[in-house]
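Colleague: Following this line, the structures themselves.
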Structure I
Amino acid sequence: MPLNQPAPNFALLGAFDARQWSGADVIEYDGETITLPTYGLGEGVYEDALFFLNGRGVGSSSISGAIGSLGSALQDASSFGTTWSLELTENDRLKITSDVPFVISPLAADSLGLGEQDATFDLGDYSVEGNLDWVRGVYRGERYLISSGQFPPSIFTWPSIADQPWAAQDVVVAMRERGTVDDADALNPSDCLEAVVRTGASKEVRFVLNDEGHVEVWYLDDASSFTWLSDTFRARLGFSGLEVGVINGDGAVNTVTLTAEHPLPGALFPSRPFQDHHLVVEAVTQSRRLISGAYTSNHVGVYRQSQLSFDLDALLDQRDLYRHFTDRFVPYVPNGERCTFYQGWGDSRRSLTSAEVDENQLAYDLLYTSEDNGDVGRIRATLTSASYDLSFGALKRRVPVSMRLDHL
């Protein structure tokens, strides 16, 4: 199986309402003031935080310090051969194809699952398909060495350039270049926060939501500054203002990671897998009995729901989410509001059942995953039934929570 994890960690994300900061100055980056868009009617509310932070993609390589998507970076970084491409196969593995022979090996963690192997020749091209699964979770710019395999060899590293590692939300997002991918998730290519900051400063920047639910900002350390201009906007992303950046890389110009002290409001990342998730199906009809004794009905629709039960972390757990849940999750995700259920955090694609796979819809692509017949991938939903009595025993840990989510 692509993930082969029977009990992955999950996450819940509410919608992100940015209308409070419509047209507001929120960030200064490299001396440039970054202003959020002025939202019109029906604008400014993002389906969840990933749409707001990075638009489920990465920017092009057209500005300072940028490398673009993994595929674009591969072509740009190549020092031999003419054509290089990267794709996701029907087995949900990454595959590199070139017009010349090559050898690939990871320089550190093999997060793309490509391993160390020689390209094979097939139908006029040379290719390497990953012999391992790509790692779920935030992609942190791990690099690979690609060699011509000849003597003297031609060598280049990929994807980072000049020792500048760039993070992405996950491997799939790192393959999606905003403005070039055209599918149902390409909703915010120009008005997500990452795109707005890049455009305003003409320098690369990355915003990701990490595997514990904290926002990370990745920016160039040769920029004169990265500062918050709005305290309320900073707090909405979970930052206190006391964070200290961490330098990544060892080159002349590196990247800096600034990680929010607090979890993102409106997002919940328990430390344990859920206790139970099962489907509830409601078939809505209007029926009437006829004089003959037969029935007639007016079919309204069939509605699927997720009944979810899990343990909330409290004071004595791995992370204390008790007051985050009461103060910074429930107010942003009340009954009747959007709530996206990531059944396995680290794979941001939509959930797809096996019956929906056909000649026009692959089992795995940059939008959908059909792993475990729809039990992996995100479910777009609305929270419809939730009332919380957050009691615990002698120890403040494993607080039981239940909620119902209506699928969209």
Structure II
Amino acid sequence: MTIHSDWVKILKRANPACFSKQCPTPPHVAFIDGQIKLMCGSHVRTWVHYFHAQFVDTIEGAFATGAEVVVLGFDDYAHVPESKNMTQQKRVRTVPVVVFGKNDDLPPEVPENWAEYIKNRVFKSKVIAFVVRNLRRHYASEYKRTVVIDWTEPPEIIGKPIMLPALFTPGEVLRRGECDIKAFAWLELGPTLLISTDGDFVPLALAQVEAQGIKHPVYIHRMICRTEAPKKRTFTGKTKREFEYVHVQPLLAFIQKEFHGALFPARTFASMVALTGCDFCMTLPGAGPTRIWQSRRLANNIDITAFAGLLHFTTQMYIGLFRTHINTVGLCTDKCDDGEIQFLQTFERLSACVKANLGINARTKAAFWNIARMDGHVRNALWTLSYWTDLHRFPDPLCGQHGFIKRKKIVAFVGSD
């Protein structure tokens, strides 16, 4: 699961000029999300083909944009937050995982049931090790360009030597687990191209460009976001894969204008994105990005990057949604000067009104959350915001009140029983 795709559609409809088929200017550094590249099509049958098609061709394509430094990132599972567990459990339920142990060798050919194999972390780690070993050999004689492997600390430089970002102090252990948060350490090197189909990179890039005060161009290369145009299909009937470049700075300027009353507009926007669901949050019932975006004016008067504010924002959004069905007297207010307890009590009354109303269909009422789940969800969203903002300095999701709980070896959402 990633962020809801409608968020990028909202941004593109309002800022079509920020989305282009060609990279507007050459980047100095390109960061490739290697986790995405681990997946391959059924036509890939040999490891040599896999290595070149998935990695060498992608790296050379990044160099072709004008980049002098290409960083290939992989997840370091030792530091992936435990709250990622829920996403992994969902994937395991949809695709079975093969048994593959640490003493097993990679099979002589790429397995036909690749999706089942690649869900096994031991197998995946051995594939990454295979890719890294071969990249060292492939670029061993490179002296004009730089390939960086950002997997386990510290990053490995292949080819032309460069100075690593200031973050990488010798001897310091950094909790840089997922590629999502690794990418933004490299922004300080100059104009940056982020290559990933993961939707999280959009709110992450906005939040990081704002937080780091980055002035040079930052672009995202991702699957094309279709707002109105029909999808092209191949002769097999499958959707043709197309890509585009997203220019982050103009999008940030748009967000700053929309949330002119917020201290950190990109963080405010990211709070809304997390609220509707992502890898670390459940999907908000009955209200998606469009509805949340329509309520955005509230965020100019409410700090939705804090618990009370985000809960208040969500409650007022729902009150507007159900205004024609329930009596909103005593519930609706534009002020945010009450404490957390008062806002929790307001949502509890709202939830009771929704579930008791005969004019609201049974499915909507059944899906609507109680106070415990909403409390947990708001905390999940705010932990996600901290993760997207603080990167490797993220708070432990299981320490403190972040809406996550561990039952035996499984991490779960508070209030989701």
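Colleague: Taking -0.57, -0.94, -1.27, -1.40 as the value of log10 I(q)/I(0) by the Debye sum over Cα atoms at q = 0.12, 0.17, 0.22, 0.24 Å⁻¹, for residues 137-240 alone derived from one of the structures shown (I, II), identify that structure.
Modeller: It was calculated from structure II.
Colleague: Another one. As an exercise: helix-only ellipticity at 222 nm (-39500 (n - 2.57) for each DSSP H run of 4 or more, over all residues; to 500), calculated from one structure in I, II, equals -2500. Which structure is it?
Modeller: So the calculation was done on I.
Colleague: Given a computed value of 15.2 for mean count of other Cβ atoms within 10 Å over residues 33-40, which structure among I, II does it belong to? Write down the numbers at each step before the final one.
Modeller: Numbers: I: 15.2; II: 19.1.
It traces back to I.
Colleague: So if we calculate mean count of other Cβ atoms within 10 Å over residues 97-104 for every structure here (I, II), which label has the highest result?
Modeller: I
Read the figures in this text as sums done on the coordinates, not as results from a lab. These numbers were taken from a predicted model, which means no experiment stands behind them. Cβ atoms are built from the backbone, for glycine too; each structure is taken alone.
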